[in-house]
Structure 1
Amino acid sequence: MASPPKKRGRRTRAEQRAATIKQILDTSEDLFAQLGYFGVTIKDVADGMGIHPALIHYYFDGKKALFDAVFERRMDYAVETRTAGLDEYEAEAGDHPTVEGALRAYYDGAFDVYINGDEGWRNFGRIFAQVNNAPGYGAEMMETYFDPLVLRLVELLAKALPDAPPEDLFWSFQFTSGAYSLILSRTGRIDRLSRGLCASDDFQAVRERFVTFMAGGFNAVYNRRLSERDAG
């Protein structure tokens, strides 16, 4: 005769604390993604959870600390994904990287997260887009977490496009980063413009096109420079 299942004991205080913090962060992530940093209050988060705002203040010292925690809890994985992609590609390409290969190493893993992850990751994508487009605080966050990776990518692109003026590489990355932020924002505009042919949350469709399109831009700028130099 089978033994009856054991009853799970009450959660420890540490488990209760962790569960509460996760719920606060999940609720905040959803609200920040929908309404932006300035559109959300601590009371909004508390109301969404059905708790008193004092409980959130117990864990977080104000809205900025809460927003930082929402942003930072996914950043380690995001940075690890990009780093792993660049590591693998550099080992494979050696001294002969291509523009498309370098961009794919940098972006494909990120798109995979949005394709295969839960709605929390897609909410984080919108928050990432907000931060990436914000002067001051946003620039500081990007400098802390992503600028070293971007500079590493630019070094790879410089190998792929020898003699390219550095300013062309940085401007081209800026255009790429702007497009990426718009994609993560999932505004729904492309849905309306295309009358349903495209969907702003179709990250698989984006992944199939994004890098090829952006690589074409890098190469076009580079080839124009070569033509101008040769003509001169």
Structure 2
Amino acid sequence: MHIPDGYLGPITYGGLWGVMAPVWYWASRKVRETLKASEVPLLALGAAVSFVIMMINIPVVGGTTGHATGAVLLAIVLGPSAACIAVSIALVVQAVLFGDGGITAIGANSFNIAFIGLFSGYLVFKLLAAKDSLRKRLLIASGLAGYIGINVSALFTAVELGLQVILHTGPDGRPLYSPFPLEITIPAIMIEHLAIFGFVEGAFTAFSLAYITKAHPELVRARK
């Protein structure tokens, strides 16, 4: 789901850098205001967890790959602003050091995974998990949140790639960046996420939260 360099034109990747700049500023201020000093190591650990899980890319039919992100899990445990920073850090490290995702596309990948998908999934969790929820309900809510969050990320990725043939073409009409239209990018990316990786993300989120609620229940209570 990481978009590499050369697949997005400057209008798209520049615009998404512009969107993420104030988001990162807001999230960093929110983290300074709400994250306790004793919880700072959790932020680093969260970035490491997201980094590792996103490095496990699984090839699928259609020439694309998929992976879990851990974004919604981190939002539930750390809070959405801290999770946004943690996942964004993981994406930057992957792009700069490992070439997993493009450097020009850091804004786009962060928007898709660390912002719109993360906050969508977290909103689902907040709507389904009341403050007095039983542990079973929390786990079901987290699983659904993880499933929806990663599919929202995948949908925005597919749309951004598919729009390139409209936004960026040469004098002869040939696409300058991603050559695939929406009718190809959306099914190619969404089918695998709706059928496979959404369930992987949901299961990872629910099982990880099950462990956390048993070993460190105060972390989840603090974020609800």
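Remarks
- A value of 1.4 for distance in nm of label points 7 Å out along Cα→Cβ at positions 106 and 170, calculated from one of 1, 2, originates in structure 1.
- Ranked by distance in nm of label points 7 Å out along Cα→Cβ at positions 66 and 138, structures 1, 2 are topped by 2, which has the highest value.
- Label whose coordinates, when relative contact order in percent (Cα under 8 Å, 6 or more apart) is calculated, return 19 (choices 1, 2): 1
- With mean count of other Cβ atoms within 10 Å over residues 50-57 derived as 13.8, matching label from 1, 2: 1
- Structures 1, 2 were shown, and helix-only ellipticity at 222 nm (-39500 (n - 2.57) for each DSSP H run of 4 or more, over all residues; to 500) at -24500 was computed from 1.
- Structure (1, 2) behind the derived value 110 of volume of the Cα convex hull per residue in Å³: 2
Computed from the coordinates by the stated procedures, all read-outs in this text should not be read as laboratory data. Because the structure is predicted, anything quoted here is derived from the model rather than measured. Cβ atoms are built from the backbone, for glycine too; each structure is taken alone.
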